[in-house]
1. Check the numbers for FRET efficiency 1/(1 + (r/R0)^6) of positions 186 and 218 (r between Cβ atoms, R0 = 30 Å, to 0.05) across I, II and tell me which is largest.
2. Assign the value 34, 18, 17, calculated as Cα extents along the principal axes in Å, for residues 74-129 alone, to the correct structure from I, II.
3. The value 1.8 for distance in nm of label points 7 Å out along Cα→Cβ at positions 82 and 266 was derived from one model only; which of I, II is it?
4. For the read-out mean count of other Cβ atoms within 10 Å over residues 210-217, a value of 17.0 was computed from one structure; give its label from I, II.
5. Tell me which structure, out of I, II, gives 15.1 once mean count of other Cβ atoms within 10 Å over residues 42-49 is calculated.
6. Of the structures I, II, report the one carrying the highest value of percent of Cα pairs over 35 Å apart.
7. I have 9.6 for mean projected area of the Cα convex hull in nm², for residues 154-313 alone, calculated from one of the structures I, II. Which structure is it?
Structure I
Amino acid sequence: MPPDTTTAPQLAPHSLVHGSAAVVAEIVAGLAAAQAQVSPKFLYDALGSRLFEAICELPEYYPTRTEAAIFAAHGEAMARAIGVGSTLIDLGAGNCAKAAALFPLLQPAQYVAIDISADFLHEALAGLQQRFAAIDMLGLGLDFSSQLALPASVRAEQRLFFYPGSSIGNFTPDEAVAFLRRARAQCGNDGGVLIGVDLVKDSAVLDAAYDDAIGVTAAFNLNLLRHLNHLAGTDFDVRQWRHRGRFNGAEARIEMHLEARHALTVRWPGGARSFDAGERIHTENSYKYRQSAAVGLLEQAGFQANCVWTDAQGWFAVIHARAIGQ
C-alpha cells in the first residue's frame with residue numbers, strides 16, 4: 001500500500017468562546033435593548049449548521065437549488081472570467097460543498113474556509129482534503145461580520161472572496177457596503193468577489209422559504225436559544241418560544257423573530273429581562289435586492305461588476321466583480 005501523502009488542512013482557533021467577555025457583552029446588550037435582538041451569527045453552532053443544511057434541502061427553500069443551477073449552467077463562463085490559480089476565500093463555508101463544486105473549474109492554489117462554527121468546519125475540511133489532496137487548505141474559525149483580518153498564511157495573490165447563498169442579505173445595505181469594503185481592503189489589486197444575491201420576488205415564495213411546512217426553519221431559529229445558554233449562561237427554555245418569519249415589503253427583507261408564548265423572564269449571570277406574551281427577539285434579516293441595487297453595493301465598496309448570471313425566472317443572481325485600483 002503506498003504511503004498516504006495527503007496534507008492535513010491547517011485549522012486556526014475558534015473566535016466564539018464559551019464565556020468570552022466580548023461575546024457575553026454583545027449577547028446581553030442585544031437582549032437588553034428596547035427591541036431585543038441577537039446577531040444571526042449565533043444561529044450557527046454545530047447543530048445550527050446541520051439544521052441549515054437541512055433547510056437547504058427543503059422544497060420551499062429555493063435559494064440553494066436556484067444558485068446551484070446557476071453555477072451548473074455557467075460554471076465554465078465563471079472560470080473564464082475569474083481565471084485559475086486563485087486564493088479562494090470561502091466566507092461562511094459551512095460544509096464547503098459549494099466551493100468544492102467549483103474546484104475542478106477554478107483550480108485554486110489555496111482554499112481558505114472561514115466559518116463561525118469551527119467544529120463543523122473541521123469535519124468538513126478533513127473530508128475535503130482527502131478528495132483534493134493537491135490543494136493547500138486552511139480553515140479559520142472566525143466571526144467575520146465585524147472584522148476581516150486574514151493571517152499571513154493566506155496567499156496574497158489573486159484573492160477571490162466567495163460569498164454564496166445570499167448571506168450578504170443578513171447585513172443592512174449600509175452594513176453590506178462596509179463589509180464589502182473590508183473584503184476589498186484584503187483583495188489587493190488582482191482580487192475580486194464571487195457573490196450570490198437573492199433578488200426581490202413574490203412575497204408568498206419568500207414567506208414559505210423562511211417558514212417551511214415541517215418546521216425545520218423554526219428548529220433552526222429556536223436552536224439559537226440553546227446556543228445563547230451555552231455562550232452566555234442565559235436560562236432560555238426553548239419550549240416557551242415560537243418562530244416567526246415573514247417578508248417586510250417596505251424594507252425588502254425577510255425578518256425572523258422568536259416570540260414569547262406567554263409572559264416570562266430570562267435570566268443570565270448579573271441580569272435578567274422580562275418579556276410580555278407576544279414580545280419578540282429579532283434574530284435575522286435577509287434583504288432581497290434588485291440586480292441594479294446589488295451591483296451598486298459592489299461599486300460603492302470598490303468593486304466593478306464583471307459578469308452577472310441569473311436563473312431563467314430572475315430569482316437569484318451570481319455576480320463576479322473585480323477590485324478597482326485604489
Structure II
Amino acid sequence: MNRSPRRRVRTVGALAVTGALALAGCGSSDDDKDADSGDTHVVKTAMGDVKVPVAPERVVVLDTAELDSALTLGVKPVGATHTDASGGGFPGYLPKDELAGVKDVGEMMNPNLEAIAGLKPDLILTSKIRHGAKYDQLKQIAPTVMTETTGYPWKENFRTHADALGRKAAAKKAVAAYDAHVKEVTAAIGGPAKAKATEVNVVRFVQGADIRIYGEQSYIATILKDVGLGRAPISQKAKDGFSYDVSPEKIDLADTDVIFQSTYGDPKKAKQTQTVNSGLWKNMRAVKSGNVHVVNDELWIQGIGYTAADKILDELKADLTKK
C-alpha cells in the first residue's frame with residue numbers, strides 16, 4: 001500500500017451530506033439501482049457484492065489508482081479527486097487531453113459529496129482504506145466499488161476496476177502490453193542475470209514524516225521485481241513490507257548500487273534538502289558513482305496503475321542504460 005502522509009481532515013457538514021444525497025435521490029442504492037433492467041452485473045468488492053451497470057457512462061474516481069485505471073481502459077471519468085500535495089489538479093503524467101472536462105470533486109481524503117452527487121454518476125470507484133467510512137453515503141449516490149486497499153495489490157485492483165467498468169477485454173490488452181514492455185526493459189539493461197545483480201532502493205522524502213525506503217510490498221517494488229532488479233537487504237526490513245523509515249542521520253542505511261529518489265511536498269519540510277547536502281548522503285556509493293536518479297513522485301509513488309507503470313519502465317530503461 002502506498003500511504004500518503006496524514007492529511008488534514010475536514011468534516012462534511014450534515015446539511016452538505018443531506019443535500020448530496022437529495023441530489024442523488026435518496027433511497028437509490030447499489031442494491032436497487034436498475035435492479036430489474038437487465039443491464040447490470042455483480043462485482044465482488046471489499047464491501048461485498050455490488051450490482052453495477054454493465055457499461056457505466058458517468059464514473060467518479062476517488063483516488064489516483066482508480067483514475068489511472070479508468071484512463072488506461074479508455075474511460076474518461078466525469079469526476080475525480082486530487083491529492084493535497086498537488087495543490088489541486090490531477091497527476092501530471094496523465095495525458096491532459098484525456099483529463100479535459102473531468103471535474104475536480106475535492107481532496108482525495110475529503111471528497112465533496114455534493115459535487116459527486118451533482119455529477120449524477122452511475123458508478124464510483126475507490127478503496128476501503130481511503131473511503132470505507134464514507135461507504136454508506138457514497139452508495140446512496142451511486143453503486144460504489146471498493147477494493148480493500150491500494151498500492152501493492154494494484155494488478156488485482158485493476159482487474160476489479162475493469163470488471164466494474166465493463167472493460168475486461170481492454171484490461172487484457174493493457175496487461176499484455178505491460179508484460180511485453182517489462183521483457184524489453186530487462187533485455188535492454190543486460191538481461192535477467194545483470195538485472196538481478198543490480199541492487200536498487202527507492203527513497204521517498206515525505207513532508208511531515210520520516211524518510212521512506214520502500215519495501216517489497218509497495219507498488220513500485222512490484223515493477224522492480226517484474227523487471228528482475230535486485231533489492232538492497234534493507235528493503236527486507238520494511239515494516240509490514242511497505243517501508244523502512246529513517247531520519248536524515250540514518251540515511252546511509254539506504255545506500256546500494258542504484259537509488260531512485262522522490263519527494264512528496266516541500267523539499268525543506270520533507271528533509272530532502274538537508275539530507276542530500278549532508279556528508280552521509282554524499283559519501284554513499286550510489287551518490288559517488290552517479291547512480292542516484294531523481295524521479296517524479298506523482299508518477300513513481302502516487303500513480304499506481306498501468307499507465308504510470310509504462311512510463312516508469314521507460315525511465316528505468318533510460319536510467320539503467322546510461323553510459
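Each value in this text was obtained by applying a stated rule to the coordinates, not by laboratory testing. Predicted model only: the values in this text are computed from it and were never measured. Cβ atoms are built from the backbone, for glycine too; each structure is taken alone.
1. Details: I: 0.25; II: 0.90.
Structure II gives the largest value of FRET efficiency 1/(1 + (r/R0)^6) of positions 186 and 218 (r between Cβ atoms, R0 = 30 Å, to 0.05) among I, II.
2. Details: I: 34, 18, 17; II: 26, 25, 19.
It traces back to I.
3. II
4. Corresponding structure: I.
5. II
6. For this comparison of percent of Cα pairs over 35 Å apart, the top structure is II.
7. Label of the source structure: II.
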